[in-house]
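In what follows, structures are represented as structure tokens.
Read the figures in this text as sums done on the coordinates, not as results from a lab. Remember, it's a predicted structure, so these values are computed and weren't measured experimentally. Cβ atoms are built from the backbone, for glycine too; each structure is taken alone.
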Structure P
Amino acid sequence: MSDYFSDRELGAQPRLNETIGDPVWRGLFALIQTRINSDAFGYGFPQTCTDGNALCGTDISALWDQARAELPDLVVKDEWIERWPPSPHALPPTIAILDLLEFLARAVADPLRGTWHDYLRHHHLSFDRNAGLRGFVADVNRLLARGGIAFELTPEGKVQRLLSEPLAHILRFAPLRTDDEELNNLLYAARAFITSPNVSVRRDGVEKLWDAFERIKTIEPGSDKKARADALLKHASEKGVSGFFDVLSAEAR
């Protein structure tokens, strides 16, 4: 989370951007490169000392080879050249950048210097996984926050999409357990999909929510779907203001 003077004085800027632009990508790339240089990714991609007795660094080639295999959308192509490994001067798609952050979060740890190997001029390394992941998540989230990006990393290193506070409150606290198992499954799927960074998955979430709405209208007793829907809306408006049932009925139609 960002904590600059401007945030304290004026409040943090809204996290509304769903596209990572060039300035934020360059900042993220600098953060990644700094950790490559410090051997923080030696935890997931270790380089072994040639005497075979200890770890001494990061196998950078293995890191980028595996990233290319797992994250093909990260490769930036133009008319003349295929740019790899990633460069601060070639902006990948947002979804690919977010995948890269998760990929690297699995591999990061704080490198701890051990004994000095005088002949090969390096330290042997061990790693603090928890501290490394915690620091990586904090640094990534600060850059995303300052850029107004509507995504962040969870403490486990997974990307989550940020939501408006009313919607976030509903998704966190609304009870989704009913006596109808099919309805429960639709509601849980909608909640999971609607928070995805992938717009096509979010669209699936809206469809699941619509399916749930149609399913709800079949649960109340009544002679037909309209009667059952009216019974449902009456339950929802029992403690509402005067005329709330009419508003809900109009919205449902």
Structure Q
Amino acid sequence: MNLKEEIQRHTENYYRWLNEKTIIKKIDRQWVEITTPYLDRHNDCLQIYGKKENDSYLLTDDGYIIQDLLNCGCSLEGAKRQELLKITLAGLGVHLDEDRLNIRASSESFALKMHNLVQAMLAVNDLFYLSSSHTSSLFFEDVCNWLDGANIRYISKIKFSGRSGYDHMFDFILPKSKLFPERVIQTLSNPKKEAALLLVSKWIDTRNARPPDSRLFAFLNDSNQKISSGVIDALENYELIPVLWSERNKIQENLAA
């Protein structure tokens, strides 16, 4: 079995697992609860809620992500953070209604919109989860500042369409140079194995739409936590490049050229 066939088999297994682990429950006359297998930082499954409105559907997290961050002391205040939140949500077509992350879908776009909402929930959760009163910056901001200080050219918050037809957002893209191919960077503030596997699935779905030599660097925040070998193995097994934040200077030349 060649690599393409092997990846295809793993991708099909992923979609099968996703279908088997998604649970749908009616909670009243209007609303349905959808429990996904994706985990938040508390290791709880993410839940979204949907109801039909005329010929469309409203999907929402019912305020869970924002409220959970605020309850944990994570600050979303400040113009820069509000702009980052706005860009992240807008790139996935998700709207902020008070504290709720909302998206509207038609029958034809339901799967895509549900996928985008889950992506937005995970992205916002990961962006801000370390932003407590004792933490002055976000990991995403730290990476931005390091790239700027190293004179590394990049474009942030890029959305790629995958083979599945779903959109995936990545944090940074560095253009191809004479020495190196296109490089994509994704930050993982809370680099658990589940987050690594989700990043792998995003990259597998997206990779065929990128140049064949395109590479993905996963920046792992090890400032206040130890990164497990399972996270490193999950990334390396699918040819992603894990980069510990404490060792970022080792790959600076690969990114700056």
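Using the calculated result 19.0 for mean count of other Cβ atoms within 10 Å over residues 60-67, pick out the matching structure from P, Q. This figure was derived from Q. A value of -11500 for helix-only ellipticity at 222 nm (-39500 (n - 2.57) for each DSSP H run of 4 or more, over all residues; to 500), calculated from one of P, Q, originates in structure Q.
Using the calculated result 13.9 for Kirkwood radius over Cα pairs in Å, for residues 156-235 alone, pick out the matching structure from P, Q. Corresponding structure: P. Structures P, Q were shown, and Kirkwood radius over Cα pairs in Å at 19.2 was computed from Q. Quick check on the output: 4.3 is distance in nm of label points 7 Å out along Cα→Cβ at positions 12 and 28, derived from one of P, Q. Which one produced it? Going through each structure in turn, the value belongs to Q. Structures P, Q were compared on distance in nm of label points 7 Å out along Cα→Cβ at positions 188 and 212, and the highest value belongs to Q.
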